[in-house]
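Next come the structures, one after another.
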Structure 1
Amino acid sequence: MESRFEAPEHLSTRAKSLWAAFVPERARSTGRLVLLTAALESLDRADSARAALAGESLTTETKTTGALHVHPLLKVERESRQQFAKLWADLGFTWDQMEDGCDLEHWLRRQQQEAAE
């Protein structure tokens, strides 16, 4: 495979598998590869924020006044997921009528037929 179609090393395993699912069939141009990289980095950032929040309170308390605030990592996660969703939509990866628009039995039959070919 051409080196520009290999997933960037810094991406997570999850992001690399998404990369492999779309490159080079649906993302070949430099512009689309850059957008896909940015989208997957955003997804990784959101996942990292979610993991860091595990076991944490969803709020933080100001030391001086004792006021409660939403945990800053929730904002990081939310904004990163929004950025991922926007870039994913910009790439046209949001809805696949052939995959998402059919019933499960039909989809499974198609998967079996493709595997047999």
Structure 2
Amino acid sequence: MGEASQLIREIKETVGKLGKEYPKLAGPFDTLLRHTLEKGALSTKEKELIALSLGVLAECRWCIALHTKAALDAGATKDEIVEACFMAVLMGGGPALAHMRIAMETLEEFSKT
């Protein structure tokens, strides 16, 4: 299992555990997450690319891996993912650039080509 798979597994376990132990607190977030990411004025792919960019900007390893994989699953290309990450670099500078490493590793781990 690669690092990206490990990060995704960890965040899913954490969210699942919090959902079971604190349903009144975690449940509304889960609902918001599901409804926000479903297709609306923006496609799911576009929303995942935005979430990825924000994850890079926030320097959240788990978010970066999860949303890179989700963007790939929604049909994003490597170039789209890299450009989304560079939007975070534009706003966040060097630390965001360093965190692109996780997105690039996730791309390598889950790319179908």
(request) Figure out for me which of the structures 1, 2 the number 14.0, 42 belongs to, where Rg and Dmax of the Cα atoms in Å was derived from the coordinates. (result) 2
(request) Tell me which of 1, 2 gives -27500 when you compute helix-only ellipticity at 222 nm (-39500 (n - 2.57) for each DSSP H run of 4 or more, over all residues; to 500). (result) 2
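On distance in nm of label points 7 Å out along Cα→Cβ at positions 5 and 29, which of the structures labelled 1, 2 is highest?
2
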(message) Given 29 as the derived value for relative contact order in percent (Cα under 8 Å, 6 or more apart), which of the supplied structures 1, 2 does it correspond to?
(response) 2
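Quick note: the coordinates plus some simple rules give every number you see, no bench work behind them. All values derive from a computational prediction rather than experimental measurement. Cβ atoms are built from the backbone, for glycine too; each structure is taken alone.
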